[in-house]
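Just so it is clear, none of the values below were taken in a lab; they were calculated from the coordinates. All of these numbers come straight from a predicted model, not from anything done at the bench. Cβ atoms are built from the backbone, for glycine too; each structure is taken alone.
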Structure 1
Amino acid sequence: MLEYMAQGTVTNKLIETHLVDGNMQPGEEIGLRMDQTLTQDATGTLVMLELEAMNVTRASTEISVQYVDHNLVQTDFKNADDHVFLQSACNRFGIWYSRAGNGVSHPVHQQRFGRPGKTLVGSDSHTPAAGAMGMLAIGAGGIDVARAIAGHPLRLPMPGVLGVYLHGELPDWVSAKDVVLEMLRRYDVKGCVGYVLEYYGPGVQRLSAMDRHVIANMGTEMGATSSVFPADEEVQRYLKSQQREDDYEEWKADEGASYDREDSIDLSALEPLIAKPGSPGNVVSVREVEGEPVHQVVIGSSANPGLRDFWTVAQILKEHSISANVSLDINPTSRQLLENLSLDGSLGQLIHAGARIHQSGCLGCIGMGQAPASGKNSLRTMPRNFPGRSGTLDDSVFLCSPETAVAAALNGEITDPRRLEQTHNIRYPRFHEPENQKINASLLQAPARDAATTELQRGPNIKPLPVFDSPPEEAAFPVLLKAGHNISTDEILRGGTEVLPLRSNIEAISEWAFYQLDPDLPKKARSLESPGFIVVAGENYAQGSSREHAAIAPRYLGQRMTLALSYARIGRKNMINYGILPLIFENSQDYESIDSNDEISWQGLRSSLKSGSATLYNVTQDRKLPVVHDLSEDELETVLAGGVINRIRASARN
């Protein structure tokens, strides 16, 4: 076991002040009290159904907020019905409701509810963006968030702390997105699993609160449990600009604080970076891909949500027009931001240059519209570019800073933005945070005080949660899918305008399970004589989004077990919460040798798993298949019960 070495860190202090049970030893399960929760509409419908199934009467947290920012495109009744349902559920359970058009959850939460020293769990994997405020913010599956709303601690492995020392100052044409892309270049999509990234040093003082948000947001893409910045004078300034100065508390690391691992970045040495298609970890310098033609540029999302990100683009475009071959899409991240862009003239400059202005929300980031043309390059200031996530199956999505994005919009090809000084006589515009911004919280609704009179309003697409049984003691199931490494939840369950509106209808959405890996799998699962199948995968299975649908839909189809080399944290927990056993190959050679359609059997499951390992049998190859697991005692009881809700219902009966 890794000896716990981090001392005096902000992370250490936040965990210590919220520790309910467990020991602060990396890898050991701990329980943390959650002060706040965040849900968004693509995951929130299930959270509200889970609260109902758990017989919760009222939120036990200090603040819980439901945002409508994902399923905004209303091509039929489904998304609109979900919004009505969510609004009624918020009144019923005592949760704030952020209406459609108010903005993306993470920046809006930072503006209105983020408080130094608090804990936050959200049913969105980019919840750690709130770490910019000196918070411990963690993404989780919806059922874990529902339990936190009900007053239960969040259970997770105690993380180590990776301290990242920042020094120097960002040069012109380089911004916060390039800092986190540099981290991704170093650590790829799984190099920080089991760690909180804590940024410190003199370079932090030169990053605004929203710059820190950009960096903390994308720590998720490295597999990190969370990202944390100190709550210092800059956070105090930011809260004052939001008319919330009284919410400030100082949270800083002690002098000489120690970390489990350490790294450093010289901000002044950074250059414009870009993540090539397929993975946020596929990072190179912009210089290496210059000249690639570009058809679409999208600016916005929780990964670049600040006023400076849009203001900078507007200033660069001033007195210029975008390339004739480029669609420049502007996704304002909040109604408040849109209003401030209008007041300072930036919105007019963007419109004049040829930009398309969209509503405030996630939109193209999760494939809700803005799908790029087939086979054409799209540059986006977003956090993810997993294959097909954009809504176009053969997409070619690059991730970059606003500076790199707007340079491509001007030239119609990937361009190092530093060249604009020579080619367009554009000097780099230096943004200065305004002392005061126009504040707009009109679309935030406090919950009704009298919950007893509130009825949940369900449209025809909102179905009850399915009931799952516990795994059998003896069974034999086929391997219906063998997948590779770093499989994302976007590949396990497709997103986009066809699929996202089905989030509250598990039977319907299950038809899209594994669509990008094997679109015929649902049909194969239904055709089995005895329901049940196994999925085999390589390393870092189920990375990416917190969507628990990537566990529920496969379980609904009959998946009972996953055999993999390793798992992403949230994806693994979602499988446990819905009764899918996440087992680990004891020998990597067994992963290589196992084939699709091999039949796998086991006996005496409960007793063997309680010993920490089990021996399955590959009937097809006539060989033993040794596996292990890293389930805590609580997780093992959950999965053997068939999921969290089964345990809760059993406890209520007793």
Structure 2
Amino acid sequence: MAKNAIYEILGKHLVSGKLKPGEEIGIRPDQLMTQDGTGTMVFLNLDKIGKVNLRGRHAICYVDHNTLGVGSENADDHQFLQAACQKYKVHYSKPGNGIGHQVHLERFAQPGGLLLGADSHVTTLGGLGMLAIGTGGLELVLAFTGAPHYLVCPEVYRITLTGRLKAWCSAKDIILHIIDLLKSRPLAGVALEYDGPGVASLSVAERATIANMGAELGVTTSLFPTDDTTKAWLSAQGRAGSYRKIRSPDKGEYADEIQVDLGKVVPMVALPHTPLVVAPVAEAKNVDVQQVAVGSCTNGSFEDIAKVAAVLKGNRVHQNVDMVVAAATRQAMKTLIDKSLIKVRVEAGCRIAEPACGFCIGHGHTPGSGWVSVRTNNRNFRGRCGTMNASVYLVSPQTAAATAISGKLVDPRTLNRSAPRVRLPSKFSIDDSMIIAPPKTTKRSMELPRGPNIVPPPEGEPLPVSLKCDVAVKLGDKISTDDILPAGRWLKYRSNVVKYAEHTFSGISPGFAQRAKENLQHDLFNIVVAGAGYGQGSSREHAAMCPRILGVRVVLAKSFERIHKTNLINHGIVPLEFLDQRIYDEINPDDYLELPWIARELRRSKTVTIRNPDKGLEFKTTHSLTRRQIDILLAGGLLRYAVNRNK
């Protein structure tokens, strides 16, 4: 018998290793997913390798990030991606069809299946009983060739839900409550498995919201069981045949077990500037609000937007508030139209945006200078919204609607009315016309259309036997991939990493790129020094690729987040951790550091020596790299490693 439901699914897809926490395992997924932010690099590298073996697996590319078309770069990317999907027999979801995580939940997710996706929020699919794991783009490239995907086998926490939510409380409040419970724990290498009688009271959309935001804790993935609610939802999607029973074993084994009484959950808010700082909304008093944004892959379902419409009905958005609402998918938008719920939002004074990532990633609807923006998305890192001095609060759709009416951040329970209730349709407004299936036959020799902004990344070089480095930047704790490489207006350069690299750390260290280039001219590599939780947030591999282009060969931190650490390895950057964290205080920007035996020490030891000859300082650092990861680093990155092995 499997130890738990997560291991049961992993076991069915296991090709190497043992299901034991901390062990490296190889798995082969059923489905592969990318999006336009990561997809161009995926297909450019596939074109370089020239080998694809999907083995009948479903693969899809969603265009949901760069959809506004500011300049020609986005449209050129879309043309390239559509042609690449035809060439490599991948489904293509056109811009405007919606955010990939929600579209996939509606149309393709399979309970009991395993998906690998180049996006950290693919974990959303756990709400439907599908095990979904976020990766970097290069790992997805190898999965396209038929190679196994390698990861550290997670330990599994069981979260038992009991009771029922009270009026005006929602799934967003549940996951913020859980984040508050678990935020102090080191959760890299942990997966969350939900069960208990409280699950039955939650819809599929609510479960998906909870699974989505598990990513903010840094966990590998989250999984819900399936039941009659799952079956009914799949039937409403015209996919009743996809249902499979997924449940936790009666005598399952878990690294930890956590009880959550849904009846004790209250409306919650994540305070600026991290989703990990959480409080009851009632405690966040006298916060004047200038913007409210509802939508995203976290809270953009039909159910979420319908609740907002119910709160807004008969009310007006406050005159000092700019409110934008975006359904996550075209299906949700069409169902809202069929139910006459778009009219309610327009009459209340809302702006309507297309189904896309949009404001969540700072791509449109950027708040004004110093504004307070209350949003339903999953991340509120400083500057992620596109405005460095804006303050973003994360709340449920009901709280967002109540706030839009009042002009202040308010607990929705203070409204003098009944909580909104939404009846799900027996059949959603299904229309897959914007998902283009690949042709049955293609010419692998076909040339892909490449606009001037689509540039293959430079080749990586093998790791030198020793390194001489300059500390190009020293950073604190919880540096996100948004801090490393901002999105928003710079997203259009994701197909041109040399150009994109010019904006590395631009929000927190504006001179970094120039300084890094100057160091290279003086035969010095660059080293980044950071605190705990380096690389939290998005899976964007550009946050590793661009520093590598600028000569960063080592990141020395107190700890790393899972996906970014893997991305660093895959792009030839060595992730080292302080053995004695007090040494962190001894290092300053512009320090000269030597790693005299780095290649040899990686091969032979779990420690690497660093010297600062100017200060007479020598200290040991540590790593948790597997033998395979060390070989990748020595080769200069995953792509060179894979090519060398296939020669």
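With mean count of other Cβ atoms within 10 Å over residues 193-200 coming out at 19.6, pick the structure among 1, 2 it was computed from. Of the options listed, only 2 reproduces it.
Computing distance in nm of label points 7 Å out along Cα→Cβ at positions 17 and 601 gives 2.6 for which of 1, 2? Computing distance in nm of label points 7 Å out along Cα→Cβ at positions 17 and 601 on every structure in 1, 2 gives 2.6 only for 2. Out of 1, 2, which one gives 15.6 for mean count of other Cβ atoms within 10 Å over residues 337-344 as computed from the coordinates? It was calculated from structure 2.
Among the shown structures 1, 2, from which was the value 0.95 of FRET efficiency 1/(1 + (r/R0)^6) of positions 49 and 553 (r between Cβ atoms, R0 = 25 Å, to 0.05) calculated? Before the final figure, lay out the partial values.
Values: 1: 0.95; 2: 0.55.
Derived from 1, not from the others.
When mean count of other Cβ atoms within 10 Å over residues 65-72 is computed for each of 1, 2, the one that comes out at 17.6 is 2. Sorting 1, 2 by mean count of other Cβ atoms within 10 Å over residues 105-112 from high to low puts 1 first, with the largest value.
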